[in-house]
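Novice: I've put the structures underneath this note.
Nothing in this text is a laboratory measurement; each read-out follows from the coordinates by a stated rule. Predicted model, so just to flag it, every value in this text is computed and none were measured. Cβ atoms are built from the backbone, for glycine too; each structure is taken alone.
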Structure 1
Amino acid sequence: MFNINNILRENIKNLTPYSSARDEYQGEASVFLDANENAFGSPLEQQFNRYPDPLQFEVKKRLSSIKGLPVRNIFLGNGSDEAIDILFRSFCTPGVDNVILVPPTYGMYKVSANINDVETRNVPLTAEFQLNLEGIAEAIDKNTKLIFICSPNNPTGNSINRADVETLLTNFGGLVVVDEAYINFSRQKTFIQELTEYANLVVLQTLSKAWGLAGLRIGMAFASEEIIEVMNKVKPPYNVNEASQQLALKALENIEQVNSWIKETLVQRDKLVLGIKDFDFVIDIYPSDANFILVKTTDANGIYNFLVERGIIVRNRSKVELCEGCLRITVGTPDENDILLETLQNFK
């Protein structure tokens, strides 16, 4: 049985969070003389002289209606990277605890672990890019606090077998973090629906991908109320700025537009695969549930440099474990994809 107190750091259990000026009253107010702001305004047409809502209630309320879960189960961060870092700082004691990663996977898990002086134990995915459950079980010890699973996976693009993730959730005493940054492009359903069943589940999502708000840096974590309370206690008081909150609210009103972009992205993904697969230098194109494809080639470095010289940037993943010879190519607009394909026809 999962018990959050078994994995929470002792100093975090006893932490008194910073109490901002906006945390210390309830109800409506019209005169704010509590936060040492510039009362005269800001030199912009839109005013940003007041601190933002520290708990982003209006954005969370809108997300609550979209995602179908209560506000108390939602954390908002300065990108998903902030949520990842807060999980390390909340649950992993530096120099003592460890986490399990399943490469190839998103690189920030390891970077955050290194920043927080937390050991990473790598259990590579299988040749089919699925979890090695036996290897994970062997890697777990009493100091293992987190397991990170990216699904659909970056950089491979595939979804991770749902039953395997549920096996970990059932048997692991720490947190299983399922990163669903690309879930909007996937045929698989989100793990958000399983939050009431698994107390040790944390689901990460973002407004950076399908929603097209990468420049605003808004990441989401969904978890039990007790986990969200810990994350809110550890985060900086005003971690999501007012401009991002306002623009996110406007964007979240346009679900139909986003759904249209998702459908078009999937169409363009299929066209991109058809256009690339017959090039002589292509060995394989792995099935994708994301807005990118992973292409195994005979000369990843040569192709990458060839494209850079012509102003086209893809991601060279050839030095990543299990991705030798691979390029990760994001699905662009129809014009961008056509330019890529036309350019690749000239690669020798």
Structure 2
Amino acid sequence: MAGDNGRDGEGWATMGEVAARAGVSPMTVSRVLKEPGRVRPTTRTRVEAAIAELGYVPDAAAGALASRQSRLVAALVSTLAGSIFASTIAGLGAVLREAGHELLLGTTEYSSSSEEALLRAVLGRRPGGLVLSAGQHTPAARRLLERATRGLGVPVVEIWQLPERPVDMAVGFSNFAAGRAMTAFLADLGYRRIAFVGVLGPDDFRGLRRHAGYREALAERGLGEPRAFGSGGSGGSVEDGARGLAAVLERWPDCDAVFCGSDPLAFGAIAEAARRGLAVPGELAVAGFGDFDYAGEAGLALTTVRIPGERIGRETARLLLERKAGRLEGPVVVDLGFELVRRRTA
């Protein structure tokens, strides 16, 4: 008697059973799964129907062993909270899916030790590529990454940054230049007492570089000592932004502008300014970083730094696939830049 999956017996359906049901060879089934564009539409439709009827699931582990090429790409990002990496993951996943690869996500919560532990677990799955958003790695994690890429041929891409010493490849922008540019932009608009609210924990390399750019711009324009508050936490929430602005105004009540290291921090700062009866931007200008959806004109109309998040993801996937195909050699660093967006908050 046939089971619920339309075949006799127990266990997983096989590629041979799918081929028999569709009236094609196992090689054609394999091609439909890996390179569907190379199969005639009518044949592809029959194979896909057979796959659906039999509930066939390809054995990815067996395929990787047979070809010595894993189609699993692991991405370890700092956080999935908010939407800071959402567009990057979307772009990365879209290109990988088109190429028949799978994406495995993990979060480090801005912890280098967590990244090292996740890296060990992921390497046990023998991935075909690694994507990392952390700017710094523990010495042990660095050794693991170097062995993976140089000894085992696993492509590694560090994203959302341009590290001085990339492990293998990097796609992103200069967080230092972005922090410097926004601070200079505020100064050029006439603001002179510019504060910074950000996450300045030791593992948030990107936040530290934005802060360093802020300090550089102040020094270049002779705008006095930095007025900075760092939460030291992970990521930077709306609540952190509110607390950060409160702390800044407690110490420097004459601030006329605040540059926040992320858009959620800026949203919190705007809320805190409203609670204090401070007009934005009349009494206090606010700028953010990221250009999230709700930062636009239909939302809070936030002055911010726009990051090409989806392009970072797509370019990262392209580099991984090119490296795996043997068409790309040597270290690669791709700077996709950033854009300053002026809206009503400054």
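Novice: 28, 44, 22, 5, 0 is what came out when P(r) over Cα pairs in 20 Å bins from 0, in percent was calculated for one structure; which of 1, 2 is it? Mind showing how you got there, number by number?
Specialist: On the way: 1: 28, 54, 18, 1; 2: 28, 44, 22, 5, 0.
Label of the source structure: 2.
Novice: Where is distance in nm of label points 7 Å out along Cα→Cβ at positions 46 and 262 largest, in which of 1, 2?
Specialist: Comparing 1, 2, the top value of distance in nm of label points 7 Å out along Cα→Cβ at positions 46 and 262 belongs to 2.
Novice: Looking just at FRET efficiency 1/(1 + (r/R0)^6) of positions 94 and 126 (r between Cβ atoms, R0 = 35 Å, to 0.05), which of the labels 1, 2 belongs to the structure with the highest value?
Specialist: Ranking 1, 2 on FRET efficiency 1/(1 + (r/R0)^6) of positions 94 and 126 (r between Cβ atoms, R0 = 35 Å, to 0.05), first place is 2.
Novice: Another question about this same structure. Given a computed value of -13000 for helix-only ellipticity at 222 nm (-39500 (n - 2.57) for each DSSP H run of 4 or more, over all residues; to 500), which structure among 1, 2 does it belong to? Walk me through the numbers on the way to the answer.
Specialist: On the way: 1: -10000; 2: -13000.
The correct label is 2.
Novice: Comparing 1, 2, where is distance in nm of label points 7 Å out along Cα→Cβ at positions 22 and 222 highest?
Specialist: On the way: 1: 2.4; 2: 7.4.
Comparing 1, 2 by distance in nm of label points 7 Å out along Cα→Cβ at positions 22 and 222, the maximum is at 2.
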